[in-house]
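Chemist: Scrolling down, you'll hit the structures one after another.
A short reminder: the numbers here are calculations on the coordinates, not readings from a lab. Keep in mind that what you see is a predicted model, and the values were worked out from it rather than measured. Cβ atoms are built from the backbone, for glycine too; each structure is taken alone.
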Structure P
């Protein structure tokens, strides 16, 4: 590999580590994104999880032979380890395919359990840097989770497409009266329950877990049940466990409508999507809101310092 390119990569890592590391230390954050395809020659996503590093190479057409790519990757790994001072055994590498939705999350990549605990805002979470395509904690919603915690006291909270339940943990820590966690995957629902237990939230009468297809689950809910709903669905899903295909652009109005019906008057919905071409149908949603209802794009307000200028998701605050 060209020595100048390697030097450029090293310099970028040093700059990011200095700049973002200061902010992370000041905010007492141990899990944050350091680098995300900053240089086209090095298409990596690099994230800190405590004293460990998660490095995912984005799949792309690199034009290299298999042997040449292996050499490039080895040189890149060495540069990352040496520049950041992280032992190679504490760096976990993945090939990250650009995928639609979260189908890749439900694919087990390893049969071993490589879990460890990290902290965020005084809460504990199990992460796994080897066995799945995603780690178990979406770093881009750090601020959104804190917003949910601040608004959960005494409220009934519904967490849909809950993944590993980080929003549920925040809601419980904020004093929620009830937290219902819903996901289609038993693996992730179990992970969510373990995250709750890790933080001392063990009352199954108060903290409930539902293995269900969210589209169908919402249809079965009685109206006016929840004060606060969080919905972060996949862009697309055709899981065999679902009764229907989920296409977030096509289905978001129906999903949001069903959430609104499940909410008490004055209730709040946090709706997020990773679909980069997403267009919210505000007119259709406003038509189903009450007179005092509102829709606010809070994407910018929920963008953490380590994702500024690079966030490829939307977040909306919808009030009934």
Structure Q
């Protein structure tokens, strides 16, 4: 990704060329191993990172999302320049890529430049074949995981494993759950007011929903000395029948649509989100219509599907 106020064509050519024509040597690979090794060590000392990946490791039994993206020092030690070239040929082939340009540009001129660039190159056949299906159970792998670190205040994350969907269905599911979580947990929600009054949450409280083609989950996070009380209150609240009215649904829809439209002021947001959805068969510009189509029944169905006891896992980072 790049941003520019001038020389867009030159920058675009540079971007395309270096993505499609890598140069690796054993010396450069060995140097990078040392850098990545230091990053791995740094993340291992980061309580927030350990909390997040600890939750995912407890949530998933088979899915590779449970493997830290940086790997381990042992796993990177065996990587060669040859391995990187093979990975590049498999995954960075034009048939597996999306290029998105946003800004005050001439689309026809830009497209002509891209076409000329690609027609001047000869690409080998892609190595990537059909991916193996991942046999992941619907329920979580572990109900709880505790990580001991030298932290001043314990950190806790509650996760709920969801069933992933792709394309437009995945986009709609993501919007439904995000809308549901705002209705349940944002600062205007009755539950938020209750927990705040009880001293169980403060500004550090957060919630999020991650949705990809083959995995999806919701998380709630807090830094608190009252870990057990926090977990008990959240889980017991989510075991009660949902009570949500049309007025709340309409208000949250308007809020999310407003946030989306405001974000369109950012070319970086548009480029990132369009590319993300395009790779899974969706279109980010469908979001306003998808939001309009969400009903109370959609929220009730998502609530009953997602917030189940055997879909829940808890990760805690605390002092030994």
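Chemist: For which of the structures P, Q does the calculation of distance in nm of label points 7 Å out along Cα→Cβ at positions 114 and 226 return 3.4?
Modeler: P
Chemist: Moving on to the next point. Please state which of the structures P, Q yields 28 when relative contact order in percent (Cα under 8 Å, 6 or more apart) is computed from it.
Modeler: Q
Chemist: For distance in nm of label points 7 Å out along Cα→Cβ at positions 90 and 218, which of P, Q scores largest?
Modeler: If we compare distance in nm of label points 7 Å out along Cα→Cβ at positions 90 and 218 over P, Q, the biggest value is for P.
Chemist: For helix-only ellipticity at 222 nm (-39500 (n - 2.57) for each DSSP H run of 4 or more, over all residues; to 500), the calculated result is -10000, so let me know which of P, Q that is.
Modeler: P
Chemist: Work out the source of 2.7 here, i.e. which of P, Q gives that when distance in nm of label points 7 Å out along Cα→Cβ at positions 58 and 130 is computed.
Modeler: Checking each candidate, the match is P.
Chemist: Of the structures labelled P, Q, which one yields 4.5 when distance in nm of label points 7 Å out along Cα→Cβ at positions 50 and 290 is computed from its coordinates?
Modeler: On the way: P: 4.5; Q: 3.6.
It must be structure P, since only it matches.
Chemist: Let me ask something else about it. Suppose FRET efficiency 1/(1 + (r/R0)^6) of positions 282 and 306 (r between Cβ atoms, R0 = 30 Å, to 0.05) works out to 0.50; of P, Q, which structure was it derived from?
Modeler: P
Chemist: Comparing structures P, Q by percent of Cα pairs over 29 Å apart, which one has the largest value?
Modeler: Top value of percent of Cα pairs over 29 Å apart goes to structure Q.
Chemist: Separate question: Which structure, out of P, Q, was distance in nm of label points 7 Å out along Cα→Cβ at positions 2 and 66 calculated from, if the result is 4.1?
Modeler: Computed on structure Q.
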